[in-house]
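Coordinate-derived values only; no laboratory data. Model, not experiment: these values are computed from the prediction. Cβ atoms are built from the backbone, for glycine too; each structure is taken alone.
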Structure P
Amino acid sequence: MAAQHEVVIIGGGNAGVSLAGRLERYGVKDVAVIEPKDHHFFQPLFSHIAGGRAQATEAVRSQESVMPKGVTWIRDAAADVDTDTNTVTLASGSTVSYGQLVVCPGLQYDWDAVPGLAEAVHSQHGASHYEFDLAPKAWTLLSGLTSGTAVFTMPAGPIKCGGASQKPMYLACDYWREKGVLDNIRVVMVQPYPTVFGVPEIDRELDRKIAEYGIELRTNSELVAVDSPSQKATIRDITTGTEENLHYDVLNAVPPQSAPDWLKATDLPAAGDEGGFVEVDRQTLRHIRFHNVWSLGDAAGTTNSKSGGALRKQTMVLAKNLVAARKGKPLPAKYNGYSVCPFTVSRDTVVFAEFDDRYRPMPTIPRVPTWNESKLSWVVDRDIFPQIYWNLILKGRA
């Protein structure tokens, strides 16, 4: 007989756990979270680990320790959703029935989308701070470099916190400057968009730091192949189609990303959406066609930049709306497209980018330009946010 729960949440990351905690607080007593992994990660710290400003142990806890009290943890992976029968098929072959379903499995890393990339990040000269196991390696490589070329890449398309691709680069540059070797290192940042980030106020501040460190910024460009034995990265100019082979001594690459393959194969994405993101109303986070299905976080088909700050706002909205929907009431809350990205531009300062889904500034404190480089923002990002995450956000209290 299939297990049955009032609310089933697919994914036990930030989205799934914090939402489960909030729903429990709102009086929803039968909540189950489907999550196969034994460990829970705070990914914003991965950049600090790769930049030598955090230890790996700070970014991980057991999944059991973060699961809210009263929530059922189904230690399995989702493999399919049948919206006709309101069931989730698990990787083990068993099924779970739901009254309300929340889909938030996060993104998958498509390493094979760039030929040679998977091999490169596991080679002697490559790493990626988007993988927990590779973030410490990134710092080992970067801190050990005294001359040569360091290449940092960001892919096109939706990814987890796009600005995070740049953070270890600034941390490394500041470290190299402190050690007196920055002038001996060629630093190349490959960015697929026309500007370094996309918000004019933020671009100006980041461009200033890029000039300060002497970074070569390649806009409208992307990594299309890597030959790790020869330490060669092939970069393509998107506008002209021309390609250049860059020799690197250190490569820190961010993989292309998309919704999980199993999700792409369901009827939850919009027709023609190759990314496989769940088709939801961008304000209420309720599925357009299936009104007992919801989504938030990285796998949701929203237009905002994907980040933990965006997710925190979405969690509040979805929890309130789901509770109202269960009672047959109108949905009371709307997500406003807010997102945030703290750029660690030195070893003790941060550029705090807050913006909406049209890349317009949206500071939490009106008329306060949080995008100015600040030591206070560093304290908030590095010291305060992790404590808020572990102690409040995951419990549905922030």
Structure Q
Amino acid sequence: MGAGVVIAGAGQAGFQCAFSLRTEGYDGPITLIGEEDWLPYQRPPLSKGCLSGKTDLDAIALRPAAYFQANRIALRMGRRVESINRLGLRVILDDGGEVGYEYLVLATGCRNRVLAGMEGVSYLRTREEAAALMDRLETAETVTVIGGGFIGLEVAAAAAGHGRRVTVVEPQARLMQRAVGPIISEYFRAMHARHGVRILLGTTAAGLEGDMVVAGIGVTPRTELAEAAGLAVGNGIVVNAQLRTEDERIFAIGDCAAFPSRFARGMARLESVQNAVDQGRCVAAAICGRGADYAAVPWFWTDQFEAKLQMTGLSNGFDEQVVRGDLESGKFSVCYFREGRLIAMDSLNRPGDHLAGRKLLAGSGAVTPEQAADLSFDLR
């Protein structure tokens, strides 16, 4: 039997690639290498259910250990790929071990941006960090969150739900500015304020005070391994439409991959479960000889207080927006258009709109702004 597939990174993308290889009928060796000691697990619950107390940390594993054994997926947890020998088709691990490959999949993910020169700040990306935050929330009276993106606001909502006094510090003019339009930003600002969260927009942190400070200021893709191996990088590991690097035996998927996207009208790098899952499936199919261009519709979600916000498409560059539904009811969608064509939709507590939007964007997006705003018009 040949050297098989080596997957560097055991997060959602890496796990999905291994899982899909087996469901696609791949019978060769699969080695899944992850830096953390835990079985591959889901990250979204860390800032959602786990912090709020609704989800136990022991319930977030993607599959039990028996699954990997039964499906002959060799786990190398607590290990890191240190370098790639492209000529020898081998990866070298941090303990000096080597694993040969026929195909290598880079699913190295991202690392947190950190606040330079500030000690005592908590971050949230790993299971260990979530456990530490949960412990600190037990005794903290005040919580300051630096960053008003998804992670920061989910932490703020969880802390407020525990009865803590919460302040969010955001340097941009509005919340979640990278991901949503101004209507959604303002709705979430007002919602957090109703729950007692103090929001400071256009403000930067000059120092630390209070019981507990959490930073959610974004992430950077982990490209060092690819760059050291001579592969192209640029806001991620650069891949083509089938998610291959310039080395035909090496793919990159998930948060670390920069890929061509019609939704971004150029190169994109997306940090989402959907993107990780769909790219893992895409590469598994390619390895099994059924390759196709990656064309999945991007979608995301966030849970904060009573709001479930589901986003599809990429709204950057919209020139028209229409509201479908009633903002006061807490159940509405914002549809974004560019040159008369639907490019994205943000749906608050309207899952039917979200699913319809994904289908529209997978096709031609042929709905007018007038139709989108008309609740009597069936988006399906």
_Among P, Q, structure where Cα extents along the principal axes in Å, for residues 53-172 alone as derived comes to 60, 34, 25_ = P
*In terms of distance in nm of label points 7 Å out along Cα→Cβ at positions 69 and 85, which of structures P, Q is highest?*
P
*Of structures P, Q, which gives 35, 27, 18 when semi-axes √(5λ) of the Cα gyration tensor in Å is computed from the coordinates?*
Q
*For structures P, Q, calculate relative contact order in percent (Cα under 8 Å, 6 or more apart) and state which one comes out highest.*
P
